[in-house]
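Several structures are given next for inspection.
Rule-based calculations on the coordinates, nothing more; no lab input. Here the structure is a predicted model, which means the values were calculated and not measured. Cβ atoms are built from the backbone, for glycine too; each structure is taken alone.
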Structure I
Amino acid sequence: MSNAAPPSDAYLARGEGVAVRRVLEPDLRHIATFAFTVSIVERLTDLARLTAAFEADGLWKDDSGAVAVEEVATRRLVGTCQFYRSGPCIHGYELGYIIHQPTDRRRGFGSEAVRLFSDHLFAAIPGFFRQQLMIEVWNTPSWKLAEGCGFVREGLLRSSGLGAGDPSDCFVYARTRKDWREQLHTTISLGGTGVGG
C-alpha cells in the first residue's frame, strides 16, 4: 500500500483525524486480509476475487458501496466503512465499519469515520430517510461509538449476529434524516466524541 496522495476527487469527507475516500487499487492487498470489510455478502479475502469486484464497479453502486478510512496525518489506510440496503421495505441503509488494527482502535478514528460517512450519505443521496447499525450486544465500544455519533438505540434483534452456531443478539441503532438535520444545527453535546461533542 502506497502512501502517495490519492487523487483529490477520491475524497468524500475529511475530518481532523481521518478522511473517508473511495477505495483505490493500492488498498486492495491490505483490505483482503479482513473478511466482510467491503462487502456484507461476500468475504472478499481472496485478492483475485476482491480485485475483480473492484474492477467491476470500484466497490460502489447506487445502493451499496465501501470507502477507505485514511489517517489524515500519515495517509495510512486504517479501516473501511460500507453501506447497503437494509431491506426492501425500509427507506434507508445499513452501515458497517471496522478499524482494522487493534492498536488503531480507541483513538477516535472509528467515531470520526462513521460520523463523516453518515453525514456524506445523507448529503449526497437525498432519497432515503434512515441509516441503521446492527451491533452485537456484547460489543460495548461499538454501541458507545454509535451513540456518540447521534445514532439512537431502537431495539433488540434476537439471534441476528454473524457467526456460526447460535448467532448473538444485536442492538438496532438508527439515525434519521430528521436527526441529521437537527444535529447540523445544534451545539448541544450528544456525549462522547459525537456530533456537537
Structure II
Amino acid sequence: MMEVPYAKKWRKETARLRKIALECDLTEELKWGKPCFTHRKKNVAIVIPLKDSCALSFFKGALLDDPKRILLKVGQHTQVGRWIKFTSVEEITALQATLRNYLCEAMETEESGTKVKLKKASGYAVPQELQTKLDQDPVLRAAFEALTPGRRKSYFFHIAGAKQAKTRLARAEKCVPMILAGCGFNERLERGATSASAPRESPAGHS
C-alpha cells in the first residue's frame, strides 16, 4: 500500500468522514491510496489528507446545489470537482447532516447521468505571448494544434498565470520544446519530478 502524505495527521478526521459516507450506503474502495466512495461503480467522493486540512472531495461537486456555500473549487481552473476542507473532527460533526445530504445528492446525480458541460480549449483565450510565437512559426503552430485540448489548456494556464509580461514571455519560450515534442505542460512537470525523486501518485482526477 502506498504511503499518502499527511494521512496520519488527519487519521481521526478521515475516520469520521468515512463513517458518514458509509452511513449513506456508499461503497468504499481504495483509490490513489485514499478512501474513495462509489455508487454503482461510479466515483462520488474521496477523502484527501492535505498539509493544512482534510478534504472531502466530490467528483461532480459543480452539479450539487450547495445551499450552505461550503463547496470550494479543487483548483483555480477546475470545472467539475469541488471539496470541503476540515481541520478538526468537531468541524465535521457540526456539518454531518449537511454532508449526508450532499453525498445523497451526489448519488442521485450519478443515477441521473447528469454531466457538467465542460469548457473546451477553444473557449479559452490564447495568451498573447504564446499567440505571437505560434504566428511566427508554422511548425510550432501545427504542433500546438495537434495537441489534445487538455494539453493546450495546460499551456494557457501556465503562461497566463504569470502577472508580468516578461515572465509570460519567458514561460512561452520555455514551452516551445515541449509543444514540439507533443507534450502537455503538466506532463513535463511530472516527468521532471519523476527523474528527481520517487514517482508520485496523482490525487483524484477532477476536471
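Hey, distance in nm of label points 7 Å out along Cα→Cβ at positions 90 and 114 derived from one of I, II reads 1.5; which structure?
The read-out comes from structure I.
Given a value of 3.1 for distance in nm of label points 7 Å out along Cα→Cβ at positions 26 and 106, calculated from one of I, II, which structure does it belong to?
I
Using helix-only ellipticity at 222 nm (-39500 (n - 2.57) for each DSSP H run of 4 or more, over all residues; to 500) as the calculated read-out, with -14000 as its value, let me know the right label among I, II.
The value was obtained from structure II.
Tell me which of I, II gives 1.2 when you compute distance in nm of label points 7 Å out along Cα→Cβ at positions 162 and 178.
Matching structure: II.
Tell me which structure, out of I, II, gives 15.6 once mean count of other Cβ atoms within 10 Å over residues 18-25 is calculated.
Value 15.6 for mean count of other Cβ atoms within 10 Å over residues 18-25 corresponds to II out of I, II.
For percent of Cα pairs over 13 Å apart, for residues 98-137 alone, the calculated result is 62, so let me know which of I, II that is.
It must be structure I, since only it matches.
Which one of I, II has Kirkwood radius over Cα pairs in Å, as calculated from the coordinates, equal to 19.1?
Value 19.1 for Kirkwood radius over Cα pairs in Å corresponds to II out of I, II.
Let me ask something additional. Given that FRET efficiency 1/(1 + (r/R0)^6) of positions 170 and 186 (r between Cβ atoms, R0 = 30 Å, to 0.05), derived from a single structure, equals 0.55, which label among I, II identifies that structure?
Structure of origin is I.
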